[in-house]
Structure I
């Protein structure tokens, strides 16, 4: 009987010791994790939809680690000693939103620079000019008024819709998303480093649509105030807003139907835009 009591006491003591050890280990791991998180240097994220829009960034990084998450590729390294993550988003609004969500969840960037090429809407912009997108807008988010059968379609009467975001439990409507004002200032501060055209502030329009009808392009420019169009920026801006990550839009004109430029050069525009993004990163690191 006495031996049985001793065994029960020993067993109870052993269980308590194991539980305490487990709690101590768990607490230690939590403290280390929090300390690591506090000491972690958040990278600057730079996005491009295509290889031609990120190749100059990879060349600048030289040494980098490539990681794949789903269909999306990320390159981790440094530019001028600053930690960066280069993200190839792939082309289109859904790809841009999905890859940006992965980017934020996996790499916790302190800012996102969404850069790349675009088609011109403003007739005063020429190929290789670069637009700092102080605003970005989903120009594919539209509705139509009712027309009876046989009354046809009237695209010039389509209406832009706002984007709903839930903030602190309340719905907030956004007609456009703004780039972070401080990032805009930094980008403009190195505008003199860009030697291939003008650097201007403007509005970037995004949609899964490639417009080449001049009247349609002019309609967007006049009614939405767009400077250029592309297929990712508004999705990225919306996701960045949802996660409270500072965002900057930078787009280099690769083609224009309205400026009388007889040139369409996606590869060169992608190179020039990425080189400018490098200068922005360097300025941010200071």
Structure II
């Protein structure tokens, strides 16, 4: 099969997918920033880097680069139109929109009955200060969009909180706050691939953030039926076939689903489990294409 990967040309993930594709699949990289659409009567063509994306069996989204509101909306709309035309897009544009928006993702996880931290989302400094008090004066402030621990700050001082909220308000940012969960220095990353779930534990003794990009070490985690059900429910809540689900065990014994990533990395997971995740992804995408062609 022929797959387009929306990624940077030097992306490790594109190279890993190309390696895993071998002689079985043709894997080509394409750019989000070069997406372009042509509408001529009832003919609608979507291209990237000069190639008609309808010529591919599937498009695999491996990045969500920052952009203006217009750019982000156009990219999602274009992928949605491509999917509607019969091309498999993994993950679907609607699941990408749900996962990248922490507010929407939190709502969908809560609606699915999954345990999430107490969260308050607001737009004014006064509301943010009130939320700071309501959440116990120990909060984690996160950018509404973003991942890998970037831009996340823990605030425990009211004066520093006032400064942070004032700065965010000056940039017309939405202020997303969660209660800080006391934990044991590790979390669990569950990687959902269709019906399969893989797991690893991420430990960071020097930082309350447990992202591998921030120096966390990893070890295999045996996924039992309970964890697998939680991971599948979280992925299903946002509509993703491939998802990274982060679970944080608290010191008091509770466990929280922190977020769902619809463009999850697997570099650390593949290394930790000594498993060819990229090959499994290609197999899953190919199976999806074949099922849709058979419908």
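Below are the figures for this structure:
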quantity: For distance in nm of label points 7 Å out along Cα→Cβ at positions 196 and 212 computed as 2.2, the structure of I, II it came from; calculated: I
quantity: Among I, II, structure where helix-only ellipticity at 222 nm (-39500 (n - 2.57) for each DSSP H run of 4 or more, over all residues; to 500) as derived comes to -11000; calculated: II
quantity: Mean count of other Cβ atoms within 10 Å over residues 108-115 - highest-scoring structure of I, II; calculated: I
quantity: At a computed 0.98 (Rg/Rh (Cα atoms, Kirkwood Rh)), which of I, II; calculated: II
quantity: Origin of the value 17, where relative contact order in percent (Cα under 8 Å, 6 or more apart) was derived from one of I, II; calculated: II
quantity: Structure (I, II) behind the derived value 4.6 of distance in nm of label points 7 Å out along Cα→Cβ at positions 44 and 220; calculated: II
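Laboratory data are not the source of any read-out in this text; all were calculated from the coordinates shown. Predicted model, so just to flag it, every value in this text is computed and none were measured. Cβ atoms are built from the backbone, for glycine too; each structure is taken alone.
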